[in-house]
Structure I
């Protein structure tokens, strides 16, 4: 087992990784940019290393991160999610530097990172894929191929970036005009976001459900699944609410989990990953993609299985075999995770950076908080707007919804706008309560944004705190 691990990330996921490492007796190293020097993950590590002035560019600087690992005597690097987590070159350079990369091998990340290659691997393994095109050529040849595809499969059609991920690089079109106009726009967006303007088309599924399966695989060919998650409630193809397990007929659930395990074997997968699927209204499922990293929503799977996924990641990367077999995995109850972001839902979820003047969080039975903020913390405008992930657990669906409602009422945050009022609307919506939702849920429920801002008491309290701070009062100082 490793003695020291560097976490190549920030925020809540960095803290989450450190917790599992510390339980295993592993010292942890945080990295940070100068613009992020007040971040909580620095305080939670055994030591911290500044990698540059920032913002953002140094968290993406492979050479600096590897040099930091060597300088601190780290033996392994965990990339978390985002930043370099799905960069095959990062995985390769870590290995070449004699550092264990806690994630899949570089060739797996590369293959699964190309949506076209991934689709080909799955098709060869007889895993159902949505009809699609190869990479489209630029110019007239690409337009002609796109129009032929539309003639054959009809609309809607999804234009996708080959190198896309995290809900980005996707454009839905509903007619020929939008298709021809969207091809170049999609290329431009892909070029800016991923440095790669390759695109392809997929047949669109009207209002599908988005279901994913958590898998674990070791280097000895052992693969297990940890069940399903329903991640259908999304905005701009990015997840907002995640639920485990997905509500599916037993036969479909068992089939989709076995298919995910087969997909991992077909990809020669090692470490933790997520195989994602879309389900149509007849509950036929189709391969969507493989996320080659820990997922934001891994917490809900941990809640219903009791498995520490990050701990297993570290063990696998150290060369150990899986500590669990499929018969050891048991599912109990329901879990829901929501992402509380510093955003204004009424302004198209625009980021709301600022100073957190008041931060009060809920607690009690069945509640888990994964966050990286504190009262007085200034949320930088340069990074992810997530404040905290709220995960709740219950034996039944009704119990978990009731607990989520109670937990949301237990938050008190002032100084920035958050998504909490929006989630309060969702948790009281009849369709959500009855589990009637798909990927069009937010668009088809505009009333969710018709809430009233109810913050006068918090604003008064925040104002009082500001006045006290201005007087220089320190409640922790010794009395004169």
Structure II
């Protein structure tokens, strides 16, 4: 059930009034829980059992974690949670990847092994709800959150449909207190939530799918036929496509949650206006980058044990962050490139003295955007061969067509806009607009969505992760 589908529109049109008309907070939460499981079952009913199993297991383990005072027993309970959650994630997401790499390893040493066919479908959203659920058991282990949550409340936290399949990765200590206390969204909150949903759908359906995706797909389908202009269009176009696609989804998630009275954190803050790579990761997919920071990078030692250890921790965090995106060496390469960027940035910053001039800051913003866009090439490419062909096309010369040139101009406009707005939030921008202009903006988005409808429905890019 895609946010940009008529089915979801009907689903939301039923659930929101039913939620508001249902008396009593406990009953309202039951409506949301049932709706969330129906939403997930629309993808594959059988995989609801995996979601329910993971939920019940972590809830039970956290209850015992909270009550136990034995350090060894508490650590054992946390290990069980980690093994169970990461084991499920590894089996479904990385099983086929592991088998094919094992087959390649056998071939290298001269042995022949034909692996069995792997026809297990990846449960949608498993990467996201696994990390959300783990945040609860880890925080209970750290004594940062209580373990007395009711099972129904915890199940709603894990399965709440706005963030279930593609984030943001909302942590237990942020959402569970909201679920515990009665709340009803005001009409202003509902209307603003719908505005965010409309802007998010416009970003996805009009900008990502209709403006950028056709050129990007065409170049990556036949990179050997592309020229320099086409390759640049594909590189910059995918930078814009993935931002508007995933940023649009995150806006929809924030807006939908607000319609029910819940506050989700921002997941993007004009990332292409970043001045440096550490700044980029404070602005891009914030819920994942902060999760990796708090539950992986800092426990590894962070930057507390010398420069060499810090570089190692950065590299491990980014490599695993890349692998989180999918079972492919291309994602690992993408994570590795960002590790190199971050380590190089630390080296440069340590050797800078005095304040940074405006010119140097501008150069840093431009360089960050170019290198981040370059790193998207392996992320988008299916394999090393396709990546190499796109890279070769960048140096191949040749004229581009009008669509490719339009994509380049549009991507540069996006970059300039994010650079200009880097110190502001979307909420501030919308609040600063006159009511009539806000209404006109929403109306234009709706008209554009109507004109863009009728074609193929593209799933959000991050659904595959």
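What follows is calculated from the coordinates using simple rules that are stated; it is not laboratory data. Just so we're clear, the structure is a prediction, and the values are computed from it rather than from any experiment. Cβ atoms are built from the backbone, for glycine too; each structure is taken alone.
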If helix-only ellipticity at 222 nm (-39500 (n - 2.57) for each DSSP H run of 4 or more, over all residues; to 500) is calculated for I, II, the one returning -22500 is structure II
Which of I, II yields 3.2 [distance in nm of label points 7 Å out along Cα→Cβ at positions 119 and 223, calculated] = II
Kindly point out which one of I, II the value 22.7, 82 was derived from, the read-out being Rg and Dmax of the Cα atoms in Å.
-> I
From which structure (I, II) was distance in nm of label points 7 Å out along Cα→Cβ at positions 39 and 71 calculated, if the value obtained is 4.2?
-> II
Which of I, II yields 13 for relative contact order in percent (Cα under 8 Å, 6 or more apart), as computed?
-> I
Please state which of the structures I, II yields 1.1 when distance in nm of label points 7 Å out along Cα→Cβ at positions 31 and 79 is computed from it.
-> I
Ranked by distance in nm of label points 7 Å out along Cα→Cβ at positions 295 and 351, which of I, II sits at the highest value?
-> II
Candidates I, II; mean count of other Cβ atoms within 10 Å over residues 335-342 computed = 21.1; producing structure is II
For which of I, II does mean count of other Cβ atoms within 10 Å over residues 87-94, calculated from the coordinates, equal 20.2?
-> I
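Assign the value 1.00, calculated as FRET efficiency 1/(1 + (r/R0)^6) of positions 175 and 247 (r between Cβ atoms, R0 = 41 Å, to 0.05), to the correct structure from I, II.
Attributed to the structure labelled II.
Ranked on FRET efficiency 1/(1 + (r/R0)^6) of positions 183 and 327 (r between Cβ atoms, R0 = 35 Å, to 0.05), which label among I, II comes first with the largest value?
Values: I: 0.10; II: 0.35.
Checked I, II; max of FRET efficiency 1/(1 + (r/R0)^6) of positions 183 and 327 (r between Cβ atoms, R0 = 35 Å, to 0.05) sits with II.
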